[in-house]
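Right after this note come the structures.
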Structure I
Amino acid sequence: MFEPVNPDYSRSPAIVLKGYLKGEGDGPWHAHSKAELLCPVDRVVTVITEEGMWVTPPQKAVWILPSVKHMINCPTPFTLLALYCAPELAPRREKCCVVTMDALMRELMEAAAILGDVYDQNGPGARLMAVLLDHLGILPVAPLSLTYPKDERAQKLARRMSADTSNADSISRLASECGFSARTATRIFIEETGLPPAQWRGQLRLLEAMRKLGQGESVTTVALESGYQDISSFIAFFKKSTGQTPSRFFKV
């Protein structure tokens, strides 16, 4: 587990902690006054806020804005590297997002974790942290997020799609069952999530598939649970979305 350090009360403006978490499903809802970069070392982790969800495999990390209430989901034990930094030191990112970690960023995080909670703000540790924060600002954003709609009817439709990702019913039918037309659903989803319902469902299926594959489920099982009748179609969908096949994507 993490050492008993509350990053919000750390005397250092930026710290990196490394610890082993039990991973018993949904963690508690919480927020920090500092911005966070959560980097799972050996498992796929899902971060959930009131606005959406972000799925983070080991080669990625999720950036969480200051004071955003969130919880972490992972059903199995995992190791986590976590950066906490004062808002004035944080890169200018308007939204929570998943970023792609490179070898340099991972090594910087590992080195910074050795510093602990307190280090000389005029010494080598502070210079190391400055390099880390500079590099953080140029990490590319990965499309591994899903924004939730706010409209009640759209929320109902989103819940229907989330409850069974294998459901192949048309958006028109699902929207009608939720009390509005496909045209209205499309308008609302685009306004509130940036995606029409069909693409929103596709992104949902991708993230759920990524989460399940990261837990060790077979490609065949995940393909069927994602609404695909054959493995090759699912692999093609996954590669189109991520640029890699599932086996290459999860090769850490």
Structure II
Amino acid sequence: MDPDGFGAAAVLGSAQLANGFPGFFSLPNGLYKVECGVNDAFGRSIMCMHNGRLLGGNSAFAHLGTYEERDSGIIAEVITQRHNHDPYYKSLLGSDAMSVSLLGRPHEKGIRFEGEAAPAPGSLFWAELTRLEDDALPPRGTVGAAGIANGLYSIHLNALDGVDGGLSGVMLLMDGRILGGDAFFYYLGSYSSENGRWKGEILNQEHTPARGENPVFGGHEVGIGFSGSCNDEGGELEGIALAGKRSLRLAASLKLMRRA
């Protein structure tokens, strides 16, 4: 099953709390790896939790929603939106736009969500969120007038100069910092922007081994320096990536999915 298939099941609506959850502790903001499934289908993505908002996705789908902390657990509401129409990437339950209600309970390594996906009544949908280390996050950049907007973007990146390689995922831009990823990688970085231009740096790392899926970037921590143009709807960039001992020229396009 395509690990990017998580797009088929996301969270929307209200969930009834099945059992009390005494001793609930506050959930930290941060970037999480997500593994999820329903019936025999399995998917993987990343998710940023920040002050009640959920923004994330993978190579084909963006996940957009909110969460609320209660004494009994975490009520989450998310919808999905396809950003990559390559037929290779299939959704979990055959629908590009989906919603599901989830109840989450934290544990030592992250959060376990469970709920029901609307297209499969009676089937258990689950999602396991594991916190990703963000120690490599650089200091935030500065954003001035006519700079790129805060929000969740789809990103489609390709190697240049005849190299067959690339990435597709989501990227959250927030006040000079970058968080993002897909089914195998997560991105940490910073940027500065004003007057329709932006520049920055990104560290691309694996959260799940990807050498067999992506031979160019798999197995490496990839540092990328970039610059480009931006407007109200997204941005373009060109940069240099260092993957192991290999240097690559890259180009990417970003499209705004939701402001943050």
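Each value in this text was obtained by applying a stated rule to the coordinates, not by laboratory testing. Treat the numbers as computed from the prediction; the structure is a model and nothing was measured. Cβ atoms are built from the backbone, for glycine too; each structure is taken alone.
Worth a mention:
- Structures I, II, by distance in nm of label points 7 Å out along Cα→Cβ at positions 48 and 96: label with the highest value: II
- Identity of the structure behind 0 (criterion: helix-only ellipticity at 222 nm (-39500 (n - 2.57) for each DSSP H run of 4 or more, over all residues; to 500), calculated), options I, II: II
- Answer label among I, II for the case where Cα extents along the principal axes in Å, for residues 128-239 alone, calculated from the coordinates, equals 43, 36, 21: II
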